[in-house]
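Structures are listed in the sections that come next.
What follows draws every value from the coordinates through simple rules; no lab data is involved. Predicted model, so just to flag it, every value in this text is computed and none were measured. Cβ atoms are built from the backbone, for glycine too; each structure is taken alone.
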Structure P
């Protein structure tokens, strides 16, 4: 259940409430990557702190109350609510950080493509139009001869150790069958 600001204000301290306010929609949109990483770290630490505190309180209450679950009404409800609240806040910060990272990666890819295209154009301009050599046609995928296909399959098996794994599984099956056969006598 998402917590409202009024319920968060009743639960959190002043510093924690500032962190909560930074996680609201308007404020989180203004944060850069560096700040987001710091907020994720701080929020994760607080979530872990309250989650661990809740566990300790529950174990202590288990001894006091004799209840197997360690619950005795409203003994440590505030701690559980704080842990949930910081869990939600952490999810918000991490989602925003993921979006920021994806946008940065996309921008870096576009920039790299633009640099490559500029370098290619500069190379063409230096060589001139007469320097172009005809390219050999690229081999078409999916039209390999049976011999080439089997060579590729062998290389793949060697690369992934599948032959050794299959041999192990096969021999294990034989050993198990031998055990079953010897019991029947």
Structure Q
């Protein structure tokens, strides 16, 4: 199986490298190519992994790609992505993108990967609730534990199908979520579509 990894170069998401370091027969794209070239690469690969910063509109190119605008993965890529299974979509609110376009794979909803995001996401809970307070007081160590733990777990199963990835990530990441409010928030926003 040939895997295309689209991971725009960004120092705040380098921890995601762990996810795909054990994948054989992979092509990693971090920037420097056009959207048309990315479309061709998607055609040439069996599955696609997309990760970094994003929104419901897609995966941000963070200025690393040519002629792509704000997004390197957006609705223009949907027809090609619909042809693939066992894809991986890890960016904030990827669920909104995957669900709207009925794509297949493992994916995240809002995903806290920085202290500032934890503070922002605390608004999802009533003021003075335990969740609100815990997210407002998150430390960098808790964010790092969640980020690295998640990536190591998914990396252990990344060469499997979506069901196996999802089941194992949910089982193992839940252990971190028991004592880490960032992991708990993220855990509740992981999905699969097959």
Computing P(r) over Cα pairs in 10 Å bins from 0, in percent, for residues 127-174 alone for each of P, Q, the value 20, 24, 22, 15, 10, 5, 3 comes from structure P
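Just checking, which of P, Q has the largest value of percent of Cα pairs over 22 Å apart?
P
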Computing helix-only ellipticity at 222 nm (-39500 (n - 2.57) for each DSSP H run of 4 or more, over all residues; to 500) for each of P, Q, the value -12000 comes from structure Q
If you rank structures P, Q by FRET efficiency 1/(1 + (r/R0)^6) of positions 95 and 151 (r between Cβ atoms, R0 = 30 Å, to 0.05), the highest one is Q
Calculated from one of P, Q, FRET efficiency 1/(1 + (r/R0)^6) of positions 103 and 167 (r between Cβ atoms, R0 = 25 Å, to 0.05) reads 0.00, and the structure in question is P
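Please state which of the structures P, Q yields 0.20 when FRET efficiency 1/(1 + (r/R0)^6) of positions 79 and 159 (r between Cβ atoms, R0 = 41 Å, to 0.05) is computed from it. Before the final figure, lay out the partial values.
Values: P: 0.20; Q: 0.95.
Of the structures listed, the value fits P.
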